[in-house]
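Participant: Right after this note come the structures.
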Structure I
Amino acid sequence: MPALYQHDPFLFLQGLLSPRVGWVEVLWEALTIACEGWAMVLLALLFVYTRTRELRGLVRATLPALAALLLAGILANGLKEIVRTPRPLAVLDPAAVHVLLEPLRLHAFPSGHSASAAALAAWALHRFGRPAWPLLALALLGGLSRVAVGAHWTFDVLGGWVIGALAAAAVRALEIRRERRRERLQASGSRLQEKPPPGAV
């Protein structure tokens, strides 16, 4: 077992989260599917629409959120290829791991689902504040769902959350920088319009 996972509380946490009850299993499966890339894109569009109430220009308004998702995905998948750690099912006794959905064995660290959900939630929190709390709840529960379905170690989820939050912070910083530049240009244009032309009385 890689040193990263020697003290991982995966089995303990999965035992608490996944008691092998039908409706609980369906809930965890739904949460993990909701954190897939395509679902995150749809949620980003829906969330921005609820804040702007405008369909026109919706995709453009959502571009920063999509950029955060893309950056988080690139970072997470890049690390997966570099680190190449095994998933719980590849290391532990298969009888001890409660697996829901597709059984996975390779490329554990970090959790891409957790990174995507954290990226969207963190960007929304930076941009809109308190109204983003449902996305934060989804990021937390979606990350836990990766443990519950037997797909990831706890440390994979923590790593995914960190990567997603960093990706969102980077995108939001660029977004703020662009907004301030636009404001300076608009202010400069306004001053030029107010200044009387040479020779005017």
Structure II
Amino acid sequence: MTYYDDFMKLAVGRRSCRNFLPDKVPEDKVKKVIEAGRWVPSAHNWQTTLTIRILDRNLKNILIEQTKKMMGCNFDPFYGAPEILMVIGNDKSMDLSLLNGALVMENMMLAAHALELGSCWINTAQYNSDFVKLVMKEIYKKGELSYDEWIDISTNCIGIGYLALGVPSKEFFETTEHPLPRKKNTVFCI
């Protein structure tokens, strides 16, 4: 049995959504998106990425304001998405963290598309170490990590990306070209 055609339909059809409905995303779908991110290959099978669901309204507001400043924009850089997922890498090789984390982000975006959700990778997490440290401090305060785990993660972590996640608006489908053309001369044989 082959899933290639189904996979290509999914891969070719996925688009970055920049227009979300304010509707709450069904909990089971959020959990499926997160679970898809856990099933990626990682260098040496170290599995060093963490996915953090930002539920706290105050933290979301801080993240939105910091990202606005970073991007030099005056609009919501998460496009009103009701869910924000943050992926961070936790290892001493930041290059491996970035690569492993990119795989997590891609799996989550494909899963979101398969679940008829919209997603958009907001690529500012690696430049926002203050927010990453703030979130890790909050996780530690909630008692979800031991002191040793927290120190290790906080010392050796880097933001990979934020995933805006939600139900796409009708306008998203009306204004998005499907599929976008691919550039020529990007595959070679020698």
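Participant: Please state which of the structures I, II yields -23500 when helix-only ellipticity at 222 nm (-39500 (n - 2.57) for each DSSP H run of 4 or more, over all residues; to 500) is computed from it. All intermediate terms of the calculation are to be shown ahead of the outcome.
Facilitator: Numbers: I: -23500; II: -14000.
Corresponding structure: I.
Participant: A value of 31, 16, 11 was derived for semi-axes √(5λ) of the Cα gyration tensor in Å, for residues 25-136 alone; which structure in I, II was it taken from? Numbers along the way, then the final one.
Facilitator: On the way: I: 31, 16, 11; II: 22, 19, 12.
Working through the options, I get structure I.
Participant: Where is Rg/Rh (Cα atoms, Kirkwood Rh) largest, in which of I, II? Please report the intermediate quantities before stating the final value.
Facilitator: On the way: I: 1.17; II: 0.98.
Biggest value here belongs to I.
Participant: Also, quick follow-up: Given a value of 10.6 for mean count of other Cβ atoms within 10 Å over residues 49-56, calculated from one of I, II, which structure does it belong to?
Facilitator: Values: I: 10.6; II: 16.9.
It traces back to I.
Participant: Then there is this: Taking relative contact order in percent (Cα under 8 Å, 6 or more apart) for each of I, II, which is largest? The partial results should precede the final answer.
Facilitator: Numbers: I: 27; II: 33.
Biggest value here belongs to II.
Participant: Here's a follow-up. From which structure (I, II) was mean count of other Cβ atoms within 10 Å over residues 89-96 calculated, if the value obtained is 17.1? Please list the in-between numbers first.
Facilitator: Details: I: 13.1; II: 17.1.
Matching structure: II.
Participant: Of the structures labelled I, II, which one yields 0.50 when FRET efficiency 1/(1 + (r/R0)^6) of positions 113 and 153 (r between Cβ atoms, R0 = 30 Å, to 0.05) is computed from its coordinates?
Facilitator: Details: I: 1.00; II: 0.50.
That value comes from structure II.
Readers should treat all values here as calculations from the given coordinates under stated rules, not as data from a laboratory. Computed from a predicted structure; not experimentally measured. Cβ atoms are built from the backbone, for glycine too; each structure is taken alone.
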